[in-house]
Structure P
Amino acid sequence: MKIIETERVSIHALTLKEDAFIFRLMNSSTWLKYIGDRNIRTKEDARNYLQNGPIKSYEAYGVGMYGVKLKEAQEFIGICGLVKRDFLDNFDFGYALLPEYAGKGLAFEASKAVLDYLAANRIINRVVAFTTENNGRSLKLLEKLEFQFEHPFDLHGEECLLFGRSL
């Protein structure tokens, strides 16, 4: 189901059919470096992630992590959207692209479209996001998306930086 369209990308609810894409994304070098190993070793693992992550979130909250598709090629290149985390008071806004699509403004384009959609439809009124100090691209993107630094926090022994913004 397509929910948003921009000049170069379309944003879709993820389904179990995206298992090969999720497998590829979650085993990419940038995912492993900045997000971490989620033990997605097979397409079955990817389907379990989709069922218990994004699909479950759509059912429970009406929102979740969405697939980002490059319109020109009609192929998924990343994800962008919301995750409900037990340790955060607000939804966590996140994004990840396959490495070959980084640095082209696509993460900004998709992220801005999702945030604008959430605000225009009054789905939620505030989001947070976090990253680490060594993830320069993510820090720049959060700044460009008008997130404000709130405070550092420890996540499993790693210092993270929490940002927030109203919608």
Structure Q
Amino acid sequence: MAEIAVIGLGNPLLKDDGFGPRVIRALRSSGLPAGVQAVEAGGSFYSYWDLLLSCQHVIAVDSMLGDGPPGTVYMLSPEQLAGARQLERGLWHEIHFLDVLKMAAFFGARPEVTIVGVQPGEINFCLDLSPQLQARLPQVTKLVREMCCRLLRDSSRL
């Protein structure tokens, strides 16, 4: 059982909307600490549902509309996200991440959740990230890795 789930949300076919899955690929390519599982969720919650029900911490990475320029990084709790202006998912995601968290809570799962959002530059049919998000990818990957290491350290002290 993973203690920490890192979930990359977004559609890799839609340019910057695929930022979350790109972070997951970068994390996997450099190796994950024991106790961390990373999942490319795309638009389907089925790919991470079991993990969500069993882990203690969730770090979700996605593109998100905010007030900053493309590449701006946001760190939010689910409560903060509920009040934030976010990227409309339309047909690409079958269900909003906050709704998935509510369903998980109904089944007794209440992991600590942090959402790492990145302001997209472009959302259109393309497999590549915009230059702004491509440049931000190493920084966000490092940030998420450091968050995982800190959570693992903190939980080992209990």
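Consider the structures P, Q: one of them gives -11500 for helix-only ellipticity at 222 nm (-39500 (n - 2.57) for each DSSP H run of 4 or more, over all residues; to 500) as calculated from the coordinates. Say which. Provide the component values of the computation, followed by the final result.
Numbers: P: -8500; Q: -11500.
Label of the source structure: Q.
Here relative contact order in percent (Cα under 8 Å, 6 or more apart) was calculated and came to 32; which of the structures P, Q was it taken from? For relative contact order in percent (Cα under 8 Å, 6 or more apart), the value 32 is produced by structure Q. Starting from the value 2, 10, 20, 24, 22, 14, 7, 2, 0, 0: which structure in P, Q was P(r) over Cα pairs in 5 Å bins from 0, in percent calculated from? Only structure Q yields this read-out.
Tell me which of P, Q gives 27.4 when you compute mean count of other Cβ atoms within 10 Å over residues 4-11. This figure was derived from Q. Identify the structure, out of P, Q, from whose coordinates FRET efficiency 1/(1 + (r/R0)^6) of positions 108 and 140 (r between Cβ atoms, R0 = 30 Å, to 0.05) was calculated to give 0.45. The value was obtained from structure Q.
Bear in mind these aren't lab numbers, they're just calculated from the coordinates by the rules spelled out. If you're wondering where the values come from, they're calculated on a predicted model, not measured in any experiment. Cβ atoms are built from the backbone, for glycine too; each structure is taken alone.
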